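The structures come next, written out as structure tokens.
Only the coordinates and a few stated rules stand behind these numbers; no lab work does. In this text, all values refer to a predicted model and were calculated from it rather than measured experimentally.
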Structure I
Amino acid sequence: MLYELQDFHRSWMAPMATFAQVGAQVFSYPYSPLAYTPMSRRLAAQYELLYRLGKTYEKPEWNIDQIRIGARAAAVNPETVLRLPFCNLLHFRRDLPAGRPADPTMLIVAPLSGHHATLLRDTVKALLPRHEVYITDWIDARMVPRNAGSFGLDDYVDYVQTYLQHLGPNTHVMAVCQPTVPVLGAVSLMAARNDSCRPRSMILMGGPIDPRRSPTQVNSLASTKPFSWFESHLVHPVPARYPGNGRMVYPGFLQHAGFLSMNPDRHLQSHFDFYQHLVQGADNDAEAHRRFYDEYNAVLDLPAEFYLDTIRDVFQEYRLPQGTWYVNGELVNPAAIRDVALFTIEGELDDISGLGQTEAAGRLCSSIPASHKRHYIAPGCGHYGIFSGRRWRQNICPQVTAFVRRFNTA
């Protein structure tokens, strides 16, 4: 019923948001006479703020059309190379000159934790000049018909293995945040089976490998509530008007409310600043706000099975660090990994995955030689800063590229 009510509210707000959008344009469009009235900027700012608070945010575009490789511009064409019911494998095909040496293949496993994979746009753009980049593009669970079956944490691990096998040997895999756990699980299982498609290196960034270390507000919520509370309060059926009608999901709007509740003052101040920038004519600052919240407010539904599995296995029972995690009947044993290089990265100021949670992977992967393991704490970085923004582009990404090339085999 909660999802139905929220969907009705969204439909009810749509005409108001459209009206506010038109009002903002009437008082700001250069050819409108109302744009030159004394209060036009304030009225336009008020209407736009109302529009952005009431509109529905759809999945953003990637907007990666070209990159620069040295002095040359290269066109980029995102294309889907493998489709599975809950996720597409996306390849950013680059228009490169003939005869150029092949770059290492990088599979980026994007989080399935509320936001779309486009949240990693900056990650992709920074890697593209020196890597052949693929990414997991997760599908909103409300858009997946019920006859496609369920999707749990075991299925996530299977998807990672399927994509690595599709890309073949000599692939490198990067996991950002939540997928550090299923990626380590997938690589552990592939190593135990001596799968020839196991990756050459594994980069784990800001993820809950062992949430018992430096627990954050996110960890505390998951560990202090009983499992039954998550089942009864956060899981709802998809309304009738979507292809996934009746599928049980953790709705995106609840996740979004959780994101906002972690830093409500910061978001209120950001919207106030946006209004002031519009009034003052600070177009660049206003546009930066739009870009950020176009991404931040676009959320997707998670399959209920996956969400509940993650709460129980990762955040309540700590099955991976305690050695009790089974995937489809197989024990996940990171010590089975011997010839996959490991690079773990954490942000000094990360308030999502605390310091030490990702570093724990190095201890679990005890069979990887010390010369093939590296850990880095990014100074001054919060959670998003380790994969997006200036520190990622200028400091972290070059280290990732150097690490990957060190262990790449032509």
Structure II
Amino acid sequence: MSQTLIGRRAALSITAGTLATPAIFRHARAASRTLKLGFISPRTGPIAAFGEADDFVIGALNKQLAEGIEIKGVRYPVQIIQRDSQSNPNRAAEVAGQLIRADKVDILLASSTSDTTNPVSDQAEVNGVPCITTDTPWEAWFFGRKGDPKVGFDWTYHFFWGEADAAAALTGMWDSVPTNKKVGVLWSNDPDGVALGDPEHGLSGLYRKAGYEVVDLRMFPLMSGDFTAQISDLKKAGVDILNGVFIPPDFATFWTQAAQQGFRPKVATILKALLFPSAVEALGDRGAGLSSEVWWSPSHPFKSSLTGQTAAQYAAAWTAASKKEWTQPLGFKHALVEVAIDALKRSASVGSPEAIRDAIKTTNMQTLVGKVDWKSGPMPNISTTPLVGGQWTPGKQFKYDLLVANNKPAPFIPVAKPFEIIKYG
């Protein structure tokens, strides 16, 4: 063999070796398409407090994702398209349809009560678009959409806590203080109230199993202006514990009228309405001692899969940017995008809705709000997240602090203070 031929073969070998350099030594190719996430939540209307932190969450994520995400050696730009549900189910369905048909999103994301999550999920299911939702008790999402436990849904997936978690967290607080174990309950006439207030399958039945007598005053219409009759009935029944589901404006009305009529329960644990610092501050001095469910707080021992921030660091970043106290939806809004990005990275084909859907289905990851894993849920398409009980206490930097007061369902979340009965001035 001639030296010339050997030299030519050697040169070809070197060239081939250069072209075959492993991916770790090469830059990812730029994709020709952008991956789009449609993000729907209430920014205006009576439940706008759920969307208060949206701009902070999405703004920080846009910076984090500014260089896109790498999938199988290709780097894809990511666009998060925000839409306001206006606290209206019809509007939520309308903007979901726009995101599907006009914006052609790859994944729909929705949060903040069943008024948003359910109509968005229904649109996704009908149109065959992958969808992830949160911030709604899972029974209100699953059964509120006529879910069949034997079948589940094809395109829609949800992570949050459920009734059993709430009952354990709330009765854990109540058990720790002396009361007559009489609970008066009222339920807002919306999907959350209907689900949690179901006489047989809702919270009332779980309270009875825990040894409490329940005085159930049933549903009241949203934006009620007069709770005189309900307050009178609660006083006659002699309840020591007030409970139920309210939106913030309705509970503010109720609590003002309760003061006027001399109704002073030892315990007032209200779901939904007492989640937000702004809502409790609006009650003035009568906010102290009120209690609520706590789905996320700075003391939750989790960190973001995208940024590495702990819950405490993430809450502190919000306060530094907004000059406001942390709020519970912060963690779950961030986790929605965490789960979506994880699914896209694992998808067999980012151009295939079915492939993205299948990646969502097999999610098993740690997020800023805890583990999300749809294989181990109580129902198909459901992954539960931990819940504890908390109480609003006069604060140092802000008027009130929401402190974890009972961790019965999730002992790995530390208790900050023992639960106490309300001290009226």
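With Rg and Dmax of the Cα atoms in Å derived from the coordinates and found to be 22.4, 73, which of I, II does the value describe? Source structure for this number: I.
Computing relative contact order in percent (Cα under 8 Å, 6 or more apart) across structures I, II gives 19 for structure I.
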